[in-house]
Structure formats: structure tokens, C-alpha cells
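Listed below are the structures to be examined.
Please treat every number below as a calculation from the coordinates, not as lab data. Owing to the predicted nature of the structure, the values given are computational and were not obtained by experimental measurement. Cβ atoms are built from the backbone, for glycine too; each structure is taken alone.
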Structure I
Amino acid sequence: MSPTGLRRRLRTALVLLPLPLLATLTACGSDGGAPPVTAALVSPAPADDPVAGVQAVEQIAALLPAEVRKAGSVRLGGSVGAPPSAYYPNGQDKPPAGQDIDIAAAVAKVLGVKLERQDASFETILPALGSGKYDVGTGNFGVTAERLKSVDFVTYINDGQGFAVKTGNTALTSQVSDLTQLCGLTIGTGAGTTFEKTLTAKKEGCAAAGKKPYEVKVFSESGAVTTALQQGRIDVIMSTINGLRYQAAQPAAQTTFLGEYHRLDVGFAFKKGSTLTPAFQAAVNALIKDGTYARILKKWGTASSAIETSQINPAEHT
């Protein structure tokens, strides 16, 4: 197996394996000598397929630019992290699964185009839209005022920011409604995310409150954040509401969700001024209307994050 394939399999295990096994695997490292991952130890994707029956809608497909209709395909750069958004099921080098994967696939069917998907790291996708490498990006991208300056969005779900601790950790025992509750603690989060920016922007609040500042540790992969929590190298995780809820619901995860901190619309991302946005918006709304959207969210346990209608570039929730 190539080093790249091995790293992918190990990354999958770190996200989804029962946590007593996490320390064993991470102690082996991810370069060269790491043992193969046993697929049976990793959670499979749900079996139902609400996307299978989706059909092209000519009236909506006609909204696509002529060159895209002629090509018959759209290039998508997608981040793969942890369920329920997007992850590698069964610990193997198979296509990713998740809510984002299903919604994107359903939209492509409505539009009558093929998705040319390329997995990419979260922090590289938005810049690559501007360079023309991808036509559209997915990665649970929250719609923020800062991102709207350089990226266009078509919304498909409402997620946001939340916190979790290792079950039994008494450093935090209630919902985090104010970041000064984190003063003196070490928070782990993902690189290039709204979580990192929020924590950095509000870090001085601890000093203003006469408290010791919190420390932020940034990780490139979601599995590494979870490992750090279990090993006691961080006190709390800041990540997506749906991701942390999903994780806490798994008996082996041993994490406790501390509630919602800030809600954000989440959307497909496009380069500024993209002519694809009207077609994508219409496709999402068609899926909402015919019930496919609700079935996808039910499959992944994210029905509480449903939106009533897709929007192009809505203002950030404050």
C-alpha cells in the first residue's frame, strides 16, 4: 500500500474507531510502519439511499451556463472529516459518505450533470475556487461576513459551533454560552475554520475578565483533535454542532456535548460572481419540496438543522 493510502486508512480509524483503540493506533505513528486498520472496527454508513430516485429537472438544468451543460460535469472540491458531514466509511479507500456527499449527489442529479469530485483539505478549498481549480466546494463551510467578501454561497443546512469534553471531565459541566467560561483551558479545533477564528478573535476577553487566557491548539485532521482530547492534551473541542452531537451519541466515543454556541448557515461555496449559484439554489429547493432533502437529513440524524429554503449569500447570523 502506498504511504498516501495508508495515511488515509489510519485517518479514518482515528475518526471512527472505538476510542480505547485510538491511543494504540496513534502511538504507532502514521508513517511507514503503522499497522493496517481492521475495517470491521469502523462504523459503516447507513444503508438507505434517498438519492437513488432523484431525477433531472430540465427547467432547473436550463439555469446552468451553456458551457457547463455542454461539458455535462461540475468539478467539486470536497473536504472529508468526520460523520455526519463527510467521512470514509468502513476504514477503506472507498468513496466518502455523509450528509454533504448525499446532498451534493442529489443536486447533481437534479441538474443532470456528473460530479467530478476531488477530496481536498478543508483549508485549501476556498482559495482553489478563486483559482478555478474547482467549480464548487463543500466542507461544512459556514456562511460568514468575512467569507462573503471573496466567496459566494448557496445554503443547504444550518449547523454552527458547539463544544464537547471527554465524558467525566469536570473542567466544563454546562453549556458554553460565553467564551470566558473557557479561560484557563486548552481548546482543540480545526485549522482554517470559523472555530479557530472565533477563538482567536475573542481570546482577549479572558484578560478583560481578569482571568487566565485560554490556549488554542489547531489540528489539520478531526481524528487528531479527538485523540488529543482522550489523551488529556486538550480540555475541550470546538467543532460543528452536528458533528459533536453525532460523536457524543456513539457509545464508544466517551464525549459529552456541551450544547450550541453559535448557529451558522452552511452552503456550497463558489468563486465570487459564479454563474452556477442560481441553478444550485433551485436544485436544493426542488429537493426540499419533493422530500428528498428531509430523507437525507433523517438518514444522517441532522433533521434539526434543516432549512426551509435555500438562499444565495444570506447575511451571517449574529
Structure II
Amino acid sequence: MSHRNAPLTETGRLRLARCVVDDGWPVRRAAERFQVSHTTAARWATRYRDLGTAGMGDRSSRPHRQPRRTPDEVEEQVLRLRREHRIGPLRLAVRCGIAPSTAHRILTRHGMPPLTALDRATGQPVRRYERARPGELVHIDVKKLGRIPDGGGHKALGRAEGRRNRTGTGWAYLHTALDDHTRLAYTEDLPDETAATCAGFLTRATTWFAERGITIERVLTDNAWAYSKNTWRQTCTDLGISPRWTKPWRPQTNGKVERFHRTLLDEWAYPRPYTSDSERQAAFTDWLDWYNYHRPHTGIAGHTPASRVTNLTKQHT
């Protein structure tokens, strides 16, 4: 591929060469006409004379011989260790006695994808998907989060005092419904994750999405006890929703809501020490509004979730 400052495209090279070879122009005259050096004009004329039109394309700048290239047996060792242990360039370099940059070049040369693009369990490239329209699939999951005792936990008071201040405050069960296409999220802090609680959450989530013009068609959950009961199935039937479940031991299938929960912990639950659970909960409404309406989402090219909802009213500014 020609670089951005190249004076000649393949078409320009062909015109120059034909002026010299077919029309009999002197090389210097052709070089002056096409504003290139004498050497460049002579090169393209020679290639056209020897190879015809096919010789006008770019050639690789790689040298014919590379005496300092990593030996084949070392490259094979790097690739084998990558396949067997799924480790990165730094650890590969230590095991194989080469520089990390060399290990990285070997992986790149052989088309090995980065570790972030591989499934941890199988080592196969991750198959990423996105539903075509809002509501076609909604991911649902529950995240358990320890409640904060009045006065603060270990993040506010230090570990020793935080342990003394624990009085059996229990767990917060954060139930989340996240739309696959838009990444719009609805979350509630509930006291448990029983079948009745999960079914009630689905009913309220369906109403919340409907108010934003999204009709839920399918829901995807893991195989937790609450989602396998008749209460959940009957609620889905009553709401006109088709339930789906992930394969056992495959949380990656529900990865969008899993990733949302990680973002929730990083940006709301843990970024600063709270002195009580009520203080943390008070901050959640504003954070969720910011996530849905203002936060650029890297999974959807920097757009906000709300911007992908068709005809969404009450856009926040």
C-alpha cells in the first residue's frame, strides 16, 4: 500500500512507464513530467518492461535474508507455550529466553489473537454478538454486595476497626436487567434472590423498559435455583417473554450484565469510602442515571445506552 506522501499511485506508475517504454520518452523527461526522481522513473520503466502491468504494484520491503531472525525452533516453542498455557509475551519471554518484544512479534507474525479475545476455559476466540434491536434480548443477573454498617466499614475505618464495627449487616442483592442492543440498565437493591423476588423484579423491569419504548421479547439468565422454578417460568409466560438460560459453567454467555456489574462496583460501590449503607444507596440513583444517559460506553463505539433507544423521550441533558 502506498504511503500518504507517495507521488505516484499504481495508475501514475503505469502512465510513466508507458511514456518511457511504449512512447520512447527519455527517462529524464518522464521523471520531470511526473515530478519524481530519475531513479524512480527508471525503476518503474524497468519493472514495466520486465513484468508488464503486474509490476506496478507495491512490493514488500522485507529483506530477502534475515540472519538475526529468531530461530524456527524458538518460535515453535513460543507458539506451543501460548497454546498450552495461554500466557502473554512477558511470561513467554522468560520461559524462552527472548525479549518480550520478540515474543510479541512472533505472536503477531503468526496471527495469534490477544489473550483478551480468547475464552479462558477453552482458549478459543470469543464469539461476540449483539442483538439487532432493543428488547430482543435482556440479560438478567444478581450481584451480592456486603452492606455497610453505620459508621463505615473497613474502607472508611481501616480493617481492624472495620471488623469490630461489623454487626451482621448482611447482603445487598443487586438485581439487574440489561438490554443487549442498547446496554440500557435497570437495577434494584432487593433483600434476597428467591424465586418470588426475581419474578417481581422482572415484572417491574418490564414496566420500566416499556416506559422507554422497549418491549422485552426474551430474557437470558444463568441456571440459579430461582430462575429454574415454575414461578419464573409462569411470570415470563404472563408477560409474553421467552425465557432463555446459559449453559452450565458458561457465565461468558451472560457477559454483558456481568461486565455491567463490574463497572457498577468500580464506579459506584468502591470508588470512595461510604460511612453507611444508606449513603451508598443514595448515590446509586445518580450513578445509574449517568450510566444510562451520559457515560460513553466503549462496547457501543463510545455512544451512551440511551442514545441507542429508538424515540426515547425525556433525554437527559
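I, II: which one has Cα extents along the principal axes in Å, for residues 192-287 alone, as calculated, at 48, 38, 23? All intermediate terms of the calculation are to be shown ahead of the outcome.
Numbers: I: 48, 38, 23; II: 42, 34, 24.
Derived from the structure labelled I.
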Quiz item: In terms of relative contact order in percent (Cα under 8 Å, 6 or more apart), which of structures I, II is highest?
Solution: I
Quiz item: Taking Cα extents along the principal axes in Å, for residues 64-207 alone from the coordinates of each of I, II, which one would give 57, 38, 22?
Solution: I
Quiz item: Upon calculation of helix-only ellipticity at 222 nm (-39500 (n - 2.57) for each DSSP H run of 4 or more, over all residues; to 500) from the atomic coordinates, which of the structures I, II produces -10000?
Solution: I
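If mean projected area of the Cα convex hull in nm² is computed to be 27.2, which of I, II is the source?
Numbers: I: 16.3; II: 27.2.
Label of the source structure: II.
Computing distance in nm of label points 7 Å out along Cα→Cβ at positions 56 and 304 for each of I, II, which one ends up highest? Walk me through the numbers on the way to the answer.
Working: I: 4.0; II: 5.2.
Structure II comes out on top.
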